[in-house]
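As structure tokens, here come the structures.
Here, each number is a calculation from the coordinates, and none is a lab measurement. Nothing here was measured: the structure is a model prediction, and the numbers come from that model.
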Structure I
Amino acid sequence: MTTSSALTTLDLPEHEGRLLTAHLERLVAWDPSGHVRVVARGNAVGVYAAPPMRVVSFVALPLRAPVADEVDVSARTAAVRAGLETLPGVTELRLPEPAVGSPGLALLPPSEGWQLPIHGVSGDVVPEVDAAVAEFRRRASTVVDPQALAEQIWERPSFGGLPLRVLHAARRLGFLTEDASRVTACTMTGWKRLTTVRGQVFVRTHTPTQRPDLSVVR
């Protein structure tokens, strides 16, 4: 993994910087001690996270200017959020010193080889997720092992054959909303992926080997 010093600063357009700020704040609220992996290459920056659902989330945003050298830094999510400063027309991201990250981010999702795309509408998928959350809350107080109940619910197959945990993570991160935007489920050897207009969520079926893509999801 390539690393970078604390002096590395990335510039994003102001609007995209605000989107990144909101995303990092959702991650911190979900997992205050969590880590992200920030990868900048060419004219895009990608932020990978490993929310506590055994999934990998990803957002990619454009940079104001291409980076000369690839940047690849793992750090505490809160520290990356603290390094964001929005100014008129630009958001500056000053990356912190690298820190030992989540094992779930050691190998990133692949960019090629995805197959069998299944398309849907975000607003059509949301009710299934909300119903599962309501079911867990209703049943959790009546079982001996709520964690086992959670595993049972979140492993259920859902849209496009994705385990429900993927949709739940996407819902919590604001990727799935009650609108008419398109969502897509894809699969490949070792992975499944949910793509939305706001970001992606991946789940492993075994260890990946390919290089990640920084294509901006808009």
Structure II
Amino acid sequence: MTVEDKHPHNRLLAEEVPGNTMRRGFILILSSPSGAGKTTLTRMLLQRHELDLNLSISVTTRPRRSSEVDGIHYRFIKQKQFEALRDAGELLEWAEVHGNFYGTPREPVEQILDLGRDVLFDIDYQGTQQVKAKTGIDAVTIFILPPSMAELQARLERRAEDRAEIIARRLAEARNEIQRWTQYDYVLINDDLQDTFAALLAIIEAERRRATRSREAIGRFVDQLLA
């Protein structure tokens, strides 16, 4: 016999609150310095289809690479289109990188949240602060730390993708990013990938049960309870 069978009110909330229409979704933001494991953890979350996480797709003005698919890796748009979105306040976050613009349109994210589904963002601390300022409680922010700077350097070197000077630059950038940890709701030290992933799953479960995301459904239940 499950807890819901023993307590019918738990079954009612389980059926009503977690469903796609009874809970407002939230924005799950993962940030970390390069090499700390954010990309791997993002992939692991998306592979858990039962989590029903939707990866945010950014728009960019840079040319599409041959290996990229429009609408999957990015939405590729003209600079005038980007500027129109930005100037109208329709971007949750944006940045200029090497002369190209990147940003996250607000409307598609809002549509997913209104359906009671959650959106996963893989962005840096600057983008995180922009999204948080515009979405408030809808944003849940998590910063991933490496267990040590020596381990971070070893991970970057094991990639065998970058020259020594690029690795040195990434480590310098990492020190700057790590100092921003106080700006996040949760901080996880990624010394064991599976443990860190388990902690992420626990955070998602807790945030999905936050009363403020299910206020209407809980309110209806409480009205029935007290009737």
Structure III
Amino acid sequence: MPYRFSFDLSSISKAFFRDLANVAKEKDLHRKIGSQARHLAEKFKIQQITGLEVSDALKLIEDLVDIYVKNISDTQKFLGTEKRAVFLPHCARKYMDNKCKAQFEPEIPSYRCQHCSPDCIVNRATKLAEKNGYKVYVVAGGSCIPQILKKNGCKGVIGVACSDELRMGGDYLGRLGLAGQAVPLTKNGCANTKFSLRTLKNLIETYPIRTHEAATN
């Protein structure tokens, strides 16, 4: 958990995330990101709802805006990819003990979801992604990702993680010349983390994988 603080945005109005997306589209954003972050924090009462210190709330919002900006800038490159993967955080599993039947495969390294709990968000996200042609990796941490990418040859990546990890992961993908899209956690921590399945679904369905046949027609 890279942040030194915990947060839970799962009860925040959906309008907050719409406003985040709109801010990310603004020109010359780098000149006013601080004021925009403060405006969003005050408008949606982020400190009162989350209990975060002002500085932590602003840091979180600024990182979220950075993620949205990166998603926008990588869109066309991502659309051109044919082989893609989704990286899911293992801490979002419904159970973190032996009630979860996911099998860890150290040679990958990744958990393989066994679909044991119908209401588990990792199970639902895995089914969604695989149905749409994505390889799915349920990872224990960001350190697993370089090893997986080296093996699987994917050119497009959707990462679901804490905002701070997504920002670092985006920089890493950029150095490799890979295209990425990010889905930030709405609740962080070491267990029972949360993310928006709707956001992941929208990404997958809005940017379908371009097949070789479609690419050559």
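Out of I, II, III, which has the highest value for Rg/Rh (Cα atoms, Kirkwood Rh), for residues 41-80 alone?
III
If semi-axes √(5λ) of the Cα gyration tensor in Å, for residues 65-112 alone computes to 30, 15, 8, which of I, II, III did it come from? The value was obtained from structure III.
Could you tell me which structure in I, II, III was used to calculate Rg and Dmax of the Cα atoms in Å, for residues 89-192 alone as 13.3, 39? That value comes from structure III.
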